[in-house]
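These are the structures, in structure tokens.
No value in this document is a laboratory result; all are computed from the given coordinates. Being a predicted model, the structure only gives us computed values, none of them experimental. Cβ atoms are built from the backbone, for glycine too; each structure is taken alone.
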Structure 1
């Protein structure tokens with residue numbers, strides 16, 4: 001019924017509205033005579049500002065001179081009164097409810113087949129604050145909020161160019177969630193943009209409650225361990241991606257934007273890399289590369305060498321490990337998996353519990369794992385040390401937490417069963433999975449595979465801006481070079 005056009009008398013239209021919304025208590029219908037024409041002003045409680053509504057809508061309506069008919073009344077509203085900057089014309093009930101639930105005031109007049117909507121939004125939103133993730137020392141400290149139009153303004157403040165385009169649409173059959181595509185018209189690959197729009201149009205979900213609802217539709221490789229669509233809460237990071245020819249998707253009611261596509265190498269890059277001297281930024285990046293390898297491989301290498309290749313250890317270290325493991329009742333593989341699973345349980349408990357109780361989790365876990373388990377001989381000290389170093393190294397790349405957690409366990413099992421051969425075999429499988437991951441024709445391993453030599457200046461190292469200003473590369477250049 002919402003697809004029907006507005007028609008009939010004012011009473012019939014209001015009766016259809018009440019029927020569609022089942023007399024919902026938040027729909028406010030106010031009858032009024034303006035300019036001698038019977039009208040109705042429709043609003044949604046809690047979605048608009050009462051002060052703005054009174055000043056811009058109610059008072060001007062009461063001062064309209066008498067009009068000869070409803071058509072003249074609409075013409076007077078459109079030509080003589082501003083009322084609001086955002087003033088779409090509504091022709092069916094679907095549009096009416098979408099604007100009504102978005103904080104618009106809707107005006108209906110007798111014997112008119114359209115309605116006028118005026119943007120007077122004033123619902124409560126969270127103020128702009130520092131992002132909870134992606135911390136930095138020298139960059140800006142404002143992050144995205146839950147309001148999509150506020151997020152649009154945060155990007156526009158940094159990109160004052162008409163080449164930056166915003167395209168608003170809705171997703172979700174029932175939620176009618178506002179989504180916004182952002183891109184630079186001179187840099188985005190047209191074919192990729194068309195494919196993204198096609199994928200978004202094909203989504204048939206009832207509701208869109210977070211970015212995770214849309215991300216799977218934009219990731220083309222479903223069996224991949226790594227994300228090909230990124231998340232960011234920082235408007236300055238989003239602007240840098242737009243300049244590289246990416247597409248940013250803002251979603252109403254979530255402070256995280258989707259970046260299409262995402263490159264694997266970007267997990268090791270931060271905004272502070274461009275604030276420090278190039279030599280320190282390069283050093284910091286190589287620390288992150290090493291931390292990633294340590295997080296994934298260190299426990300597995302310890303198990304593989306201790307169980308299958310003890311000849312690789314010197315005699316002193318071998319005696320220390322042998323003495324420590326003789327007192328442990330479980331095998332190395334079982335111990336490591338047990339400790340990692342306990343860590344994941346503790347981490348999940350710390351995330352979900354209230355902040356007032358979260359500190360108790362750290363104290364209890366430290367007493368149980370750090371002291372009692374080792375003192376009782378249930379867990380060996382070297383193995384616990386290796387596991388702790390691996391977990392701490394994983395904190396360096398928080399965006400890779402999910403794949404690192406799974407890969408760490410898989411490598412531990414492979415190393416325990418087949419030693420270094422098993423680790424090498426699984427490593428090739430992971431590398432194959434990573435290289436096969438792409439989205440809309442762009443591989444996530446770029447610019448390493450396919451190799452793009454000029455991009456190494458911002459991957460293997462970080463050159464200064466004097467050289468970088470003449471060597472920016474875009475996603476479209478990857479496509480042109482490797483097509």
Structure 2
């Protein structure tokens with residue numbers, strides 16, 4: 001940007017880049033908070049613009065905002081909603097408490113753009129003022145909180161929930177494909193009774209879907225908006241009917257059914273709904289970490305690990321070892337999971353820092369919540385498409401592990417007793433023979449009955465599907 005213009009706020013004169021749509025208060029924030037270079041993400045800015053456009057329409061309808069000014073502010077907000085002027089939102093995530101700087105950044109951009117649309121120049125504020133018009137009937141305190149709810153709810157509904165469902169469906173597809181692949185189960189990382197690979201994958205699918213449902217349920221709390229509460233929940237400076245009209249216009253813009261908070265003071269004071277949602281994201285991330293770790297373990301090898309599943313080779317695995325292929329998608333999912341756990345920790349600590357009528361830590365909460373949703377949605381989709389859909393099973397190896405496991409003695413325990421079964425398992429380990437071979441040699445059961453009892457497929461079926469003893 002070339003040159004500067006001088007603007008004035010309540011603290012005095014401020015030099016603002018001549019071509020900027022932001023104004024004096026944003027410029028002070030840019031100079032004060034040279035911290036991270038991180039910005040609140042586009043979905044949040046879009047939500048702020050939705051709120052500002054809805055507020056302008058409501059105030060215009062109530063007759064407290066000149067029709068031409070209301071129309072210009074709505075037009076400017078619609079440009080921001082469409083993604084225009086994205087480079088004008090320049091305040092660092094780590095900024096003034098409650099997000100006052102972020103709110104003023106949006107107010108100033110919209111006011112200056114509306115001023116232009118009405119024939120004026122940036123920085124003049126002759127027809128449209130950032131506080132008197134763009135922020136009319138509002139406060140940072142109610143609009144920032146509402147923008148957090150609107151943006152997070154939209155991102156969860158439109159990105160994360162479909163991605164999680166895609167992963168669950170991919171895992172279910174593999175559960176069907178691997179339904180006849182019998183393998184050795186493992187508990188404590190030690191041999192256990194047989195299980196089918198399809199059953200393992202079916203468990204993964206159910207866990208992902210349960211995590212998805214927890215997130216969907218928790219997100220419903222975000223439908224309550226504190227709009228109209230202004231500074232502390234009393235609604236001072238908002239006109240009667242403003243809250244109802246503004247939220248109706250938000251719903252028109254988003255297609256969702258947001259509603260006024262039942263208690264505007266609780267809405268201002270508490271981030272409990274956001275904290276609960278972050279907890280649901282943490283639970284989903286924990287499930288994904290477990291699945292990713294299982295994939296890495298089951299695919300370990302190719303010669304010295306378990307090697308029961310084969311993951312798609314999507315890129316070379318080593319700059320030093322030719323031909324090496326690594327479980328990179330599972331590793332990526334792990335890293336995302338750990339980051340989500342960190343985001344949740346930041347949200348929990350920031351949420352508990354609310355005092356009296358306001359939680360001033362909302363910017364860091366908004367950033368971490370939206371970041372967690374973004375990386376979960378992207379990572380889950382990539383894992384489903386680039387990894388799960390291409391997984392193959394080494395059926396022969398799986399069966400060989402199952403047949404050689406001393407844990408098969410468990411199936412004989414009801415017939416020969418626990419102690420004899422334990423001795424048989426120990427002998428199998430000592431001699432290298434299978435439980436089946438030793439049981440046949442020792443004549444523990446008639447051959448036909450032994451085959452039935454040690455039928456691997458039968459052992460993996462639920463009791464209802466087995467023939468009566």
Structure 3
């Protein structure tokens with residue numbers, strides 16, 4: 001762990017737990033020792049991850065218990081969002097919980113059979129402290145193996161089933177029904193101000209404003225403005241107090257997009273002024289790379305937000321600095337004809353994820369519109385060709401989460417096709433947005449058709465998903481608007 005590529009993992013080497021990095025060796029060790037794996041997924045920007053690291057995994061007695069009963073594996077959510085999202089789905093199926101950290105117990109092939117999010121060190125009254133849970137889980141694995149394996153297989157099957165229910169026609173009535181559900185959830189949250197300072201609500205507001213811009217139905221504008229007004233009035237203090245797990249720069253970048261959209265549809269100067277202030281602040285943050293790990297998808301999302309926002313509100317100041325940040329990012333993660341790598345730097349693992357391709361492509365298209373330089377459009381088109389070559393599902397439609405399968409755990413042999421929002425917009429919905437933007441810029445109708453096919457591939461996967469379907473639904477609004 002001390003040699004890990006991210007500071008979050010490197011710091012774990014100081015804990016009294018023999019954490020193993022995600023990899024074949026850890027799963028082989030679990031099989032050889034015939035022990036379950038304790039997988040912990042956390043991140044620097046996760047408040048309860050910090051609490052658990054300090055108050056739980058810093059306890060020497062607990063560390064000794066873990067090492068004697070399990071093979072402990074730690075994952076940085078931001079370094080391996082593909083792994084995090086898969087086990088987040090497993091925890092939702094097992095415990096009905098979402099959020100970080102993820103604490104999940106696996107069989108040696110990587111199948112989840114028990115888990116949750118935050119667990120305290122000690123809770124003898126309810127039995128939900130790790131001091132109470134760990135011996136029970138280890139005992140169940142030894143004495144009720146058949147039942148454990150059956151549960152793990154069921155979770156895996158249900159997870160695959162969720163990913164498989166996608167095909168369906170893109171029906172406006174269905175899209176409207178799901179948008180109405182997001183509107184209701186956003187209105188309820190705006191009344192109580194519950195978790196509105198989060199990335200998922202920035203995407204919800206983006207959807208509501210897109211629906212309003214297309215239909216002029218004011219019932220969508222009201223909840224969107226209620227959330228925005230609260231965030232603008234509360235400022236950074238409100239964001240810091242409300243945010244839980246989301247990287248703050250992503251919340252701010254999502255908010256920037258919302259403010260720009262709100263100004264476009266209402267003409268209210270407070271939204272324009274808020275967008276200008278936020279763009280200027282964000283461009284300073286994204287330009288600072290010396291003391292942080294650079295993840296291509298996250299930086300590209302922020303840079304694209306700045307470029308789009310600055311151009312729309314007529315503020316050229318941040319454009320040159322955002323373009324410089326994009327050029328630096330491209331030098332570190334992009335080479336023509338190859339997939340963008342997720343973690344910047346020559347010593348980082350070569351792992352190409354869908355989010356990296358679509359977010360960098362979008363940032364390049366934003367740079368092209370902000371500067372007029374054709375090279376950015378050429379990079380975006382090169383990345384779309386990479387999508388078709390390395391990520392496209394040749395047997396169906398849509399794009400896989402990674403360019404290749406992860407051979408670490410047999411249970412993760414299948415690639416997934418993400419469409420729901422997590423820390424960033426769902427990859428397939430954003431891919432559709434990139435294709436629509438390319439169609440507008442180039443006049444090539446083939447891009448538009450590929451966007452339509454991508455949206456149609458997931459029309460059956462968004463039912464009942466609420467806020468997590470927001471960016472997909474917002475992208476579909478673009479398609480409907482241009483029909």
One of 1, 2, 3 was used to calculate distance in nm of label points 7 Å out along Cα→Cβ at positions 56 and 152, giving 2.1; which? 3
Taking FRET efficiency 1/(1 + (r/R0)^6) of positions 136 and 160 (r between Cβ atoms, R0 = 25 Å, to 0.05) as the criterion, which structure among 1, 2, 3 has the greatest value? 1
Of the structures 1, 2, 3, the one that 62, 23, 17 was derived from, the read-out being semi-axes √(5λ) of the Cα gyration tensor in Å: 2
Structure with the greatest value (metric distance in nm of label points 7 Å out along Cα→Cβ at positions 80 and 392, set 1, 2, 3): 1
